[in-house]
Structure P
Amino acid sequence: MKLPFKQIAGVILVIAVVFAGYFFYDRFRGHTTVEKLAAIIHDEDLRKLTSRLESGLKDDSISVRQRAALAIGRIGGKKSADLLYAALNDASLDVAGTAAFALGLTGESQYAQKLLDAASDMPGAVAARAVEAAGRLADTSSTEIHSQLSGYLNDPSPEVREAACFALYLTRAREESGSLIGLLATEPDTLVQRKALFALARLGGADATPVFFRFLADADPYVRGLSVRGLSQSRDPQALQYLAIALNDGDPNVQAQAAMGLAGKQSIEAATYLERKLPSVHDEKVWLEIIAGLQRTGDPRALDEVQRVMAEDSSVNICSEALKYIASVEKDRAVNLLDSVLLGKPRPEVRVACAEAYGLIGHATVVPRVVTLFADEDPMVRSAAFETLVKLDSGNVDFYINKALADKDYVLVLQGISAIQERKLQSYLSKLTELMGKGEDVDPDIRRSIVEALPTFFETMGRDSAVVRLLIAGILDKNYIVRRSAAEIYKSQMNEDRDRMVPPAETRISEGEIAKALGAYNGANPTAVIATSRGDIEVELRFDLAPLTVLNFITLAKAGFYNGLVFHRVVPNFVIQGGDPHGDGSGGPGYYIRCEYSEEPYERGTVGIATSGKDTGGSQFFITLSPQPHLDGRYTVFGQVISGMENADKIVKRDVIQRITIREGKS
């Protein structure tokens with residue numbers, strides 16, 4: 001039975017009135033602090049500067065104003081910078097300080113000078129953040145700013161002096177290394193000393209070697225590691241002897257750092273120190289660094305020792321590195337060894353090493369063997385074989401690229417696209433267009449890689465219509481990161497802003513879910529217990545710093561995503577990194593999460609999210625083995641080890657993450 005038109009219209013009118021009433025009620029009623037914070041976090045996830053974010057800067061709550069300032073800085077852009085510069089005058093020093101830090105994230109370099117001009121009249125804590133932010137916004141060409149930053153090394157506030165040291169590093173102000181050396185001669189504050197030494201070790205300096213040698217005797221292994229890094233860059237002949245001394249340091253991380261430094265010298269004397277040290281080394285990570293260094297120098301004197309250790313030690317890592325060293329020094333005489341190893345059907349990691357070792361032999365005669373590995377069942381092996389084949393067999397590069405593009409594993413496809421880009425192969429444009437046309441059936445990393453290869457085609461083909469159409473397809477892609485990359489390339493290649501065609505990012509977590517989590521974790525961050533083959537590592541998850549990252553990590557952990565994955569990257573005195581289902585650093589959950597940069601520094605045991613660019617995180621995480629200031633403000637901090645750091649120190653490459661258990665509430 002049909003309802004009369006007037007009844008239908010009446011029902012529609014009632015529904016409209018109800019919705020309108022709720023809209024105006026929700027808009028004009030007073031919102032709780034939790035609701036305001038949830039709105040800010042949600043809008044930040046959109047990567048869009050909304051009216052709610054702008055109004056957050058004027059809220060009565062200090063915590064709301066702080067969170068709004070941080071969100072606006074993470075979004076970036078000219079308007080964001082204008083808003084944050086005005087917020088430097090906030091009545092709360094906490095808000096003003098956060099605004100200064102956030103302004104440094106915007107990328108608006110014209111504010112570097114303004115920040116330094118304002119810093120002299122600011123309280124010390126805010127001034128320190130303003131000085132550091134100026135360093136983030138300036139660059140190597142900003143010599144006048146470098147000089148002003150150097151002036152802040154004499155500031156009465158140690159926080160400002162520390163920030164000035166870091167800012168000089170950020171701007172790569174090598175010409176100011178003398179100022180850092182002068183500061184280290186008189187500076188009484190330990191934290192300022194450490195930051196000045198960090199900056200000097202990164203920047204280098206002709207007269208810095210005596211400074212590094214002085215700190216080589218420091219009680220703190222972190223400080224000794226900084227000295228070793230500085231000596232590694234020094235051209236002073238004495239630096240080599242100091243590195244040899246550090247090779248016998250009591251801390252294995254410092255030993256490994258010294259091995260890397262000696263390897264970089266690539267001299268007979270440096271190789272002699274490494275070769276002499278090898279028989280007495282019992283730490284696997286130090287042994288691997290020494291062998292990698294000897295491989296780089298091509299020194300054959302450790303051959304007998306390496307063969308002895310390889311015969312006695314069953315470690316996959318040692319076997320893999322030993323094979324590559326032997327191949328690098330024995331060349332084609334190592335073919336029989338590699339063949340015999342492969343006949344034993346070793347683990348995929350060893351087959352990867354064999355593919356790389358054949359490449360180190362460098363003769364076309366090994367190509368048939370590598371072709372066999374290119375058909376291996378494991379994608380990591382096929383990946384290593386591809387890299388070797390395109391170097392050794394240039395006449396058949398097209399065959400290998402086509403095979404890679406057709407591979408079922410996306411990493412091979414990415415390698416094929418990279419090879420096309422490197423070689424500027426115009427003939428593959430139609431294939432890339434075909435891949436892009438498959439939309440979400442193709443991994444977002446592949447679509448992003450295609451877009452980022454297009455500047456090469458513009459270089460060789462100009463503004464060819466087919467290239468432009470492919471770029472526009474990128475702008476219309478359903479993935480925000482792909483769209484953003486395409487819009488940036490369009491602007492640089494076509495001198496036209498297409499940002500208006502890029503809709504906000506997709507959010508994975510609703511505003512309501514964020515509000516619920518804010519209530520649940522108010523004052524009590526959750527923890528995660530990472531059970532590994534070396535023991536448990538307990539981490540406080542910093543929901544207060546990076547709520548979206550923590551919620552994503554908790555979701556993956558509870559789903560068992562991390563169970564059985566490995567730590568695929570281990571760098572002594574730097575990081576251990578895991579969480580990649582592909583097992584080689586190229587994988588993730590199939591989506592991206594936004595970066596949540598903060599002022600939290602990377603100290604020993606800090607947990608961060610690995611990315612391949614802004615907003616490209618997912619599941620991979622790393623734990624720092626020592627302070628790493630160069631990561632500050634560049635990678636999301638979302639945790640801190642609170643127990644089991646000694647187990648993190650024991651982790652070697654390919655150690656297993658057995659499971660991750662989430663505990664609601666701080667232990």
Structure Q
Amino acid sequence: MPRSLVIGNGQILAGFDDRMQMRDLYFPHVGMEDHTGYGNVHRTGVFVEGRGFAWFSDPSWSVEPKYRPDSLVGESRLRNDRLGIELIAEDYVHPFYNILIRNFRIRSTDGQEKKIRVYFHHNLFIYGDKQKDTGFYEPYTNTIIHYRQKRYFLIGGETSNPDAAVTGRVNMGEYQSVLHSRERLGTCGIGSYSIGKANYQGYEGTWKDAEDGALSNTTIDQGSVDSTIGIHAVLRPDRETTVTLWLCMGKDLEEVVNLHQIVINEGQERLQGNCHNYWKSLVLMADQKFGTLSDSLVSLYRRSLLLIRLHADNRGGIVAAADADIMAFNRDTYTYVWPRDGAFISLALDQAQLHEVTRRFFEFCARVQTPDGYLLHKYNPDGSLGSSWHPWYRNGEAQMPIQEDETALVIYALWKHFERVQDFEFLQEMYEKFVKKAGQFLTEFREEATGLPFPSYDPWEEHRGVFTYTVATVVAGLHAAAQICQILGHHTHSERFHTAADETKQALLFHLYDENEKRFVKMIRRQDGRTVEKDLTIDASVTAVWKLNVLPASDPRVISTMQQMQRALTVHTPIGGLARFTHDVYHAKTPLTNEIPGNPWIITTLWNAQWLIAQAKTPADLEPARAILEWTAQRASKTGILAEQVHPLTGEPLSVAPLAWSHATFVETILQFVDKERTLTQS
């Protein structure tokens with residue numbers, strides 16, 4: 001199920017489904033330690049006295065997920081005519097404090113006064129599983145606290161018009177609380193609560209306790225634990241009532257209690273203003289003139305920048321996606337740092353003038369680089385090695401379990417970063433920490449006689465061989481390494497990397513361009529110094545040849561290759577778009593034919609738009625590229641979220657959503673369009 005709303009701050013990332021139920025909760029890294037557990041949900045529901053009860057998942061609710069424009073504050077609308085209420089859900093994570101807040105502005109829709117109870121259920125899988133946890137009621141702050149080892153979650157709440165709650169200061173001695181703080185702390189407005197077992201021996205959870213409108217006020221449980229709190233309020237017929245939940249996350253008890261105190265002292269309204277202004281400022285910092293592009297494209301551009309930032313951990317890793325429902329496909333997720341994805345995302349962010357995120361990404365790559373200079377398949381956001389299906393030993397031989405492009409592209413992106421920011425000290429630091437070893441690896445990981453790179457895995461992670469795409473990235477990476485060395489005065493290394501780049505480029509043209517087909521081939525396999533297999537599958541990844549400036553877009557070989565790619569990979573349905581390659585079975589939902597070579601991918605379709613932009617000679621030539629940008633906006637959800645791919649017949653999102661690389665490619669394409677339109681108009 002694609003996520004309809006995603007919020008976070010670089011340490012927390014939370015994902016909500018189309019019913020505004022929280023499905024993902026990551027902390028303390030973006031994409032690492034999902035405290036929800038695959039397939040589980042943190043429920044929210046409302047009880048109205050005399051009318052009954054409904055969780056947000058109930059069909060009696062009409063739900064419209066929405067973001068506030070140019071912000072990461074949610075502004076979703078939920079209405080339930082049976083209960084006679086409507087609410088605006090303002091969901092956000094504070095950009096600095098590790099606090100997730102859900103603020104509901106609730107009104108009566110039938111002009112009648114009502115007594116309501118809003119129930120928030122939390123089924124926390126601390127450290128990703130369900131054991132050894134404790135949940136307890138803390139009377140000094142009137143909150144529920146879940147913990148295990150170094151993970152603490154404090155749940156508090158309040159309402160502007162309470163019906164029943166413990167509010168104000170607690171009248172008890174300083175040392176009657178387990179809290180270490182000597183400062184008297186404010187309490188919040190929870191009216192009822194329940195703590196109990198869940199996902200264990202048939203126990204469904206305390207959420208069942210809420211459905212009759214009354215919680216049991218059990219004060220502690222351990223093992224496989226969940227909790228539900230109730231905030232009791234009165235709805236006046238003539239004004240809104242606010243109900244606010246906060247979830248404070250930290251690594252010890254004092255930390256979460258201090259965060260709770262910040263909410264009490266600062267107030268939800270001020271914290272929400274901080275959050276909105278912070279993200280608004282980030283968007284404005286990256287803003288520019290958009291020429292003749294439509295408002296919808298500009299809006300999606302800004303939303304894309306925000307969503308990309310959400311997938312960037314504060315310690316540098318940029319995760320591909322955080323939609324845990326992909327677990328259904330292979331019992332694994334996209335919550336990893338692929339250096340390739342991160343490099344392409346960094347290229348887009350640097351073009352958009354958001355350089356701080358990319359700098360941290362390069363530092364992350366330097367920390368995880370192997371002693372021999374290469375990067376492995378993928379990493380967890382904390383820098384540990386991620387899961388992989390690339391074997392270290394196969395067919396009786398040891399092999400490198402890598403995608404070589406992931407090393408090469410980081411060097412290329414680093415050089416492009418320097419071209420924009422001109423930070424010599426950072427470039428020198430990264431040369432010593434990353435470029436020197438990475439360039440050495442790219443130089444040595446080649447056939448001595450031909451200059452071709454040794455086999456590695458393709459960008460789609462399915463096959464091993466020598467790929468046009470990979471060889472193009474190696475050429476670009478070596479050229480970038482040579483330029484970095486040149487500008488830093490490391491002339492011996494610069495000359496060596498330049499020579500290796502030129503040799504590899506000549507090998508690319510000789511071995512991977514097929515004169516009979518008049519195009520670059522997907523892959524060759526080599527044995528004993530000669531080509532024994534040639535894969536003629538038409539693959540969109542060969543766009544790297546011109547995207548990375550290995551050859552100009554005007555080169556006849558490039559033009560012939562791209563024209564054939566467009567014809568073969570276009571999806572001939574009303575949905576349209578381009579597949580990755582012919583007969584692409586990944587998440588295929590229909591039989592594959594010449595009309596439907598695979599599912600349309602956002603990335604590959606936008607690569608085609610970039611090609612059209614590169615080829616444009618007049619403003620009118622840009623119209624096909626504009627049409628693809630509009631196609632992309634049509635494929636986005638109502639909240640501006642782009643999936644990895646879409647169904648070729650229905651257009652529904654497939655695989656994960658949002659995918660950071662999809663959004664980065666959209667940002668990159670928008671900027672290329674604007675730049676080309678400006679150039680053509682001026683000329």
Structure R
Amino acid sequence: MFYADRIRLILSCIFIGMIVFNNCLTEETERIITMIKEPMFKSEEVSYQNNQAGITISGTLTLPTSTKPSATVILVPGYGPNDRDYVLFGHKRFMVLAEYLTQQGLAVLRFDKRGVGKSTGDYGSATSRDFADDVIAGIEYLKTRKDIDASKLGLIGHSEGGMISCMVAAESDDVAFVVMMAGVVQADVEDLVVQTAKQMKADGASDELITQDGKFRTQILTIVQQESDVELAKTKLQTLMQDYWTNLPEPLKQESEEIQFAITAAKIDGMTQVFNSPWYRYFLHCKPVEMLKQITVPVLALYGNRDWIASSQPSVSIVSETLKVLGNNNVTALELPNLNHSLQTCQTGALAEYATIEETIAPEVLKIISEWILNRSEKRSLANLEIDSNAKKQIHNCLNLVKEIFGQDLLGVYLYGSSILGGLQKYSDIDLFVVSSRATTREEKAKLTTSLLKFSGIYMKSQELPIEMTIVEKSELNPWHYPPRFDFQYGEWLRKQFEHVNIEPWPTKEMPDLALIVTQIFLASTTLAGASPDQLLCKVPYKDFMTAIKDALPNLMSELNSDTRNVLLTFARIWSTVTTDAIYSKLSAADLVSNRLPERYRPVMERAKAICKGEEKEYWDDIQKLIKPCADFMLSEITNKISEVMKSDDFDRSIKIIYKNKS
């Protein structure tokens with residue numbers, strides 16, 4: 001989002017005289033590839049007044065049904081005549097975002113822009129200032145509701161909506177936090193020209209055309225910025241565009257017809273109207289950085305590194321440095337891999353690619369936003385987790401234990417693994433990851449082991465689930481390096497050594513598995529205490545993730561006889577991960593690989609699954625001869641795949657999470 005022709009193309013689904021996407025798109029095509037559960041919220045049609053403008057704004061307020069909202073957000077759309085659902089290529093982006101956030105316990109207001117849908121007013125004459133006033137009217141409305149805590153009211157803005165959110169936060173004491181999704185932070189002529197060049201390059205334009213367009217576009221924007229007489233500016237713009245097209249070499253004319261941002265004769269009237277509009281004239285005089293300088297509340301800024309409309313660089317640096325220099329250290333600015341301007345997973349970020357993407361918003365983005373907001377309002381309680389009461393009690397005891405030991409040095413506690421992936425079974429572990437600012441003393445390790453021996457269940461022998469707790473110092477993981485090191489780990493496989501008062505039974509503190517754990521923490525975890533993962537940890541590079549798997553294999557195979565079920569299911573998870581770049585629960589992974597196993601080995605995997613579910617006791621004698629060959633087969637497949645990946649040198653990839661289907 002850097003100039004109106006681009007924004008209108010991408011964000012409002014219609015570009016005047018350039019390319020028409022049809023703002024009245026087909027019905028929602030059910031291409032919402034997100035992790036939304038069955039609705040646990042209510043939707044309310046609302047309307048409120050912008051008394052200053054004399055208009056009515058209409059929208060939808062979604063509220064959780066089971067609890068009071070942890071916080072409330074207003075969704076602020078980007079440029080274009082957008083309705084409350086903010087539709088692009090059939091994707092109802094704000095509907096998906098609103099319903100996901102409400103599932104997490106937030107109240108969400110989304111609205112039709114003035115002059116759009118059920119809202120009154122004139123869209124065509126409105127500017128960013130007018131849209132900001134409409135957001136303020138929404139804030140005033142929410143403050144009148146008894147079911148909304150006005151002290152926890154924030155804004156989430158996309159593209160121009162990110163800039164508008166900053167504008168409002170700079171003026172209003174009622175805004176508690178701001179989330180910028182690919183938010184605009186640059187609006188001067190030079191930056192707009194540079195940004196246009198990036199998108200044209202991604203779309204396949206030649207260097208010669210980009211150079212010509214840059215010189216020409218600079219002249220256009222300068223006219224709009226400096227000529228106050230609208231009619232005179234219109235004449236100058238049309239003359240300049242016609243001269244440009246007339247003098248453009250024929251090969252570049254032909255190329256321009258294929259490049260969506262390039263100017264052609266057919267686009268002159270439409271582009272003149274856009275550039276000379278009230279909105280664009282106002283926009284060219286906006287100073288987003290000055291708005292940022294006035295913000296004192298927490299800010300989350302997310303940008304995709306395949307976004308050529310509001311590029312992650314320098315946007316991430318601008319947001320972070322501007323706020324921190326002025327003393328606002330409560331800022332998280334992230335560059336997310338392989339995401340476009342709509343924060344969808346993509347390959348190139350080219351404009352033509354948007355129409356082919358089936359994902360509405362990347363699940364990673366939804367998770368980051370919800371976790372960040374929840375960690376700045378009230379923490380999600382254990383009551384919201386879909387696990388039984390005994391497991392919740394165990395987690396509660398562990399949480400109190402690390403809080404008592406670390407006090408102010410405790411930075412974050414995260415629940416991950418089967419509890420989150422939907423695959424918590426009778427003999428699953430409760431996986432906890434703890435980040436602290438310091439290492440534990442021997443006395444503290446002794447207290448941890450003594451307590452965890454009581455809290456943790458013994459496989460097959462108790463009602464309580466086994467606990468696996470890993471504690472790391474932040475400095476060991478941030479900045480990231482491989483192999484990483486841990487400070488303390490408890491697991492049932494170490495019980496006998498702990499019972500014999502060996503409180504440091506590990507042969508080394510180097511732990512390749514941490515690369516896998518940290519990846520899971522980012523993709524699928526619940527923050528039980530402290531900061532969200534993005535504030536404390538660094539993401540694991542794909543190459544290190546695969547290296548960690550390779551390095552963990554020998555130790556895993558050595559435990560086959562002593563921990564047969566777990567090793568077999570872990571091999572299944574690893575095999576499924578290296579072949580699909582996705583992390584599954586153990587049972588889902590076992591289902592996936594069963595069909596890939598030779599038929600003679602399938603009973604081994606079926607037995608491991610049944611034991612994990614608690615359907616059978618741990619018994620292997622009848623198929624003992626098949627266990628090692630089955631494990632060897634999986635190990636060979638895993639090793640071959642990792643070798644293939646390493647030789648390909650294709651590390652510009654990312655890992656995703658596959659949640660268990662509970663239906």
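Match the computed value 3, 12, 20, 27, 25, 12, 1 of P(r) over Cα pairs in 5 Å bins from 0, in percent, for residues 535-606 alone to one of the structures P, Q, R, and report its label. Computing P(r) over Cα pairs in 5 Å bins from 0, in percent, for residues 535-606 alone on every structure in P, Q, R gives 3, 12, 20, 27, 25, 12, 1 only for P.
Given that helix-only ellipticity at 222 nm (-39500 (n - 2.57) for each DSSP H run of 4 or more, over all residues; to 500), derived from a single structure, equals -18000, which label among P, Q, R identifies that structure? Only structure P yields this read-out. Quick check: 35.6 is what I get for mean projected area of the Cα convex hull in nm², calculated from one of P, Q, R. Which structure matches? It must be structure P, since only it matches.
Comparing distance in nm of label points 7 Å out along Cα→Cβ at positions 63 and 639 across structures P, Q, R, the highest value is found for R.
Values quoted throughout were computed directly from the atomic coordinates according to the rules given, and no laboratory measurement underlies them. In this text the structure is predicted, and so the values were computed from the model without any measurement. Cβ atoms are built from the backbone, for glycine too; each structure is taken alone.
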